[in-house]
Structure P
Amino acid sequence: MNPLNKQPKIVAMANALGLRGENRVEAIMAHCRRQVRWLFEHFGPITSIQDVERIVSREMCIETIEVRSDEDIAAVKEKYGRQEKDPAFGAVDRELTHDTFATLIRRKCQPGQTKDRYVAVVDCRGEKGARRYFSRWHEIAHVLTMFEQLQLPLHRSTKNKDAVEQLMDLIAGDIGFFEPLFSPLLEAKVTEEGRLTFAVVEKVRQQFAPSASLEATLNACANRTGTPVVLVQATLAFRKSDEQAIRDGQKDLFSADSPKPDLRVVQVTSNDAARQQKVYIPKKMRVPADSVISHVFHDGVEHERGASDENLAWWSTSDGDSLSELPVYVDAMKVRDQVWAIISQRA
């Protein structure tokens with residue numbers, strides 16, 4: 001069960017929303033799905049995720065503003081802070097720091113209005129622009145779960161993720177790839193290709209939400225695929241024992257016998273089907289030299305891809321233990337100083 005279930009903020013949120021049961025994360029996510037599905041069924045026609053966002057934003061009174069420059073931020077301050085005399089916008093430039101993706105501001109209900117209004121200012125400057133799609137849905141998730149978590153008129157979504165921010169990411173990844181629209185498209189593309197690959201992910205991204213990042217779309221595709229899939233990110237890293245020894249000062253990185261980093265798994269995500277069938281690769285495990293992941297890492301250039309039929313039994317530890325025999329298909333792609341790989345079970 002998700003460890004977030006026992007976090008005090010998540011417990012408080014579930015209780016305030018009238019949700020019962022031990023699996024509070026799933027209950028809150030289901031609560032958000034019900035709200036979006038109700039809107040989906042009552043306001044049509046809805047044929048795209050852009051339609052879903054437009055209707056949800058309209059009915060929940062959310063205005064989203066994307067800023068791409070300091071001038072854009074100044075314009076937001078001018079419009080809402082000076083012209084509309086809302087003091088919450090006076091510090092929006094200081095709130096959008098280097099580690100902040102968005103700011104959500106609650107505007108109290110005015111005479112003639114029936115609901116509070118929300119303004120989400122999404123920072124698209126620099127590398128944060130790649131997250132703009134996810135950030136928009138992250139802020140919508142905050143409004144869908146609104147009770148008392150916004151004690152002040154202003155809330156920041158930052159890289160420092162507490163329990164609530166982690167849950168908002170889960171909700172954004174769920175409703176931002178709204179199942180009634182997303183799953184039929186994914187299933188059709190996977191059927192065409194025969195399995196989940198980066199080519200499938202890119203086709204789905206272009207057709208479903210071109211502004212979504214590759215990583216967000218990849219995670220959504222893996223989570224919704226019915227066959228076992230393991231997503232891996234690999235780069236040069238030390239094994240756990242060497243990392244600990246370096247931290248403890250027992251090993252010197254600059255000595256002749258200093259440990260050398262190997263190509264290892266630094267991030268791994270398994271979908272439900274893989275977890276049920278116990279298909280996994282441990283974090284920090286060394287990548288086999290014969291794997292296409294290794295070839296792409298050492299010989300590839302940015303976004304270069306490679307694929308091959310392999311076996312999980314190739315993966316072994318320093319002690320000589322290896323993973324269980326299992327034929328897999330590995331699709332790998334170079335991304336900056338890493339290799340991302342989709343590892344799927346072969347029939």
Structure Q
Amino acid sequence: MRILIKAFAALAGLAALAAPALAQTVPVRIGVIPVIGAAPVFVANGEGWLKEAGLAPAFTTFESGPNMIQALASGTIDVYVAGIAPLAVARTKGIDVRVVAATAIEEMVFVASPKLAPYFEGGASKAEAFKAFKAKEGRAARLATQPPGSVPNTTLQHWLWQVAKAEKSDVEIIAMGIDATQQALLAGAVDGASIREPALTIVQGRNPKITLIATGAEMFPDQPGTVVAVYGKFADANPAAVKGLVAALVKATDLLKKDPARAAPPVEAALGKGITDVATIQKALSSPAAKFVADPRTIIEATKKMQAYQVSIGTLDKEAPTDGLFDAKPFDKVKKP
């Protein structure tokens with residue numbers, strides 16, 4: 001009997017040596033904003049690719065990137081999935097955060113309410129439309145967007161002052177959260193808004209008179225949108241986990257481009273909240289405002305331009321070196337093993 005026990009023990013030992021070591025699961029706290037630009041991380045999670053990469057994700061939803069920066073700085077989240085602009089501000093304040101993947105570009109669009117939209121008809125310039133609205137309504141057009149320092153706010157200001165050449169006295173910019181912006185637009189409480197998908201598809205579905213006035217490319221060409229950034233301390237402690245995260249995001253980006261129908265259910269599960277359905281999300285994924293990318297270098301030049309503009313409007317003290325802001329090494333390891 002003892003000989004048999006020893007034999008079994010020896011076999012067990014050999015089997016253990018022959019079997020690959022199980023990777024330790026790494027808990028990762030992910031902060032996200034509820035927009036289509038964050039779809040790659042929702043798809044990666046829904047398809048089980050984050051789990052396959054050895055990650056145990058826990059998600060927290062935020063209303064804007066600037067709000068999420070506070071959680072990042074306090075160490076309560078490890079991964080940031082939101083706009084690039086607040087990260088530049090964070091870097092100037094000494095917060096070590098690194099963009100390891102892009103997710104989408106040219107997300108932000110401008111829409112006008114049924115009251116404001118007619119002023120853009122008949123060949124009038126954008127500036128003339130805002131001026132005519134003020135003359136007729138006796139007040140400036142109220143435009144909703146996210147807080148100063150965010151991509152939506154920066155993009156809206158760039159479009160208003162640099163592209164449309166609007167007079168600052170003809171518009172009033174009102175900062176509010178993503179959900180509040182959508183609700184205010186549908187209720188007629190604001191006259192226009194800078195929004196992204198799925199809000200664009202949702203509001204136009206509920207009120208077709210809400211009109212798309214400017215696309216993302218018109219507002220800020222190649223505008224950097226949602227990105228995936230990792231807190232430096234987490235990245236240094238878990239390089240394999242970061243590579244696994246990026247690998248999952250690359251697969252998710254490919255799926256979003258090739259098969260929106262398959263990608264839609266996990267995105268709807270994350271964003272729907274009973275407010276919308278899979279068909280609406282699938283339509284949003286195929287929208288002109290949904291352009292998915294993964295390589296973080298895709299947005300470096302546009303980020304530099306956005307930072308320069310933020311400095312000019314006072315929402316950023318100084319430009320942050322992009323060499324520290326972007327870390328393409330995990331992406332390169334995934335694409336060139």
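Of the structures labelled P, Q, which one yields 99, 43, 32 when Cα extents along the principal axes in Å is computed from its coordinates?
Only one of P, Q returns 99, 43, 32 for Cα extents along the principal axes in Å, namely Q.
Rank structures P, Q by volume of the Cα convex hull per residue in Å³, for residues 189-228 alone and report only the one at the top, that is, the highest.
Q
helix-only ellipticity at 222 nm (-39500 (n - 2.57) for each DSSP H run of 4 or more, over all residues; to 500) computed as -13500: which structure among P, Q?
Q
When relative contact order in percent (Cα under 8 Å, 6 or more apart) is calculated, the result is 27; to which of the structures P, Q does this value belong?
Q
When distance in nm of label points 7 Å out along Cα→Cβ at positions 181 and 197 is compared over structures P, Q, which one is greatest?
Once distance in nm of label points 7 Å out along Cα→Cβ at positions 181 and 197 is worked out for each structure, P has the highest.
Between structures P, Q, where is Kirkwood radius over Cα pairs in Å, for residues 37-100 alone highest?
P
FYI, it's all coordinate maths here, none of it is from the lab. This structure is a prediction, so every number in the text was calculated from the model and none was measured. Cβ atoms are built from the backbone, for glycine too; each structure is taken alone.
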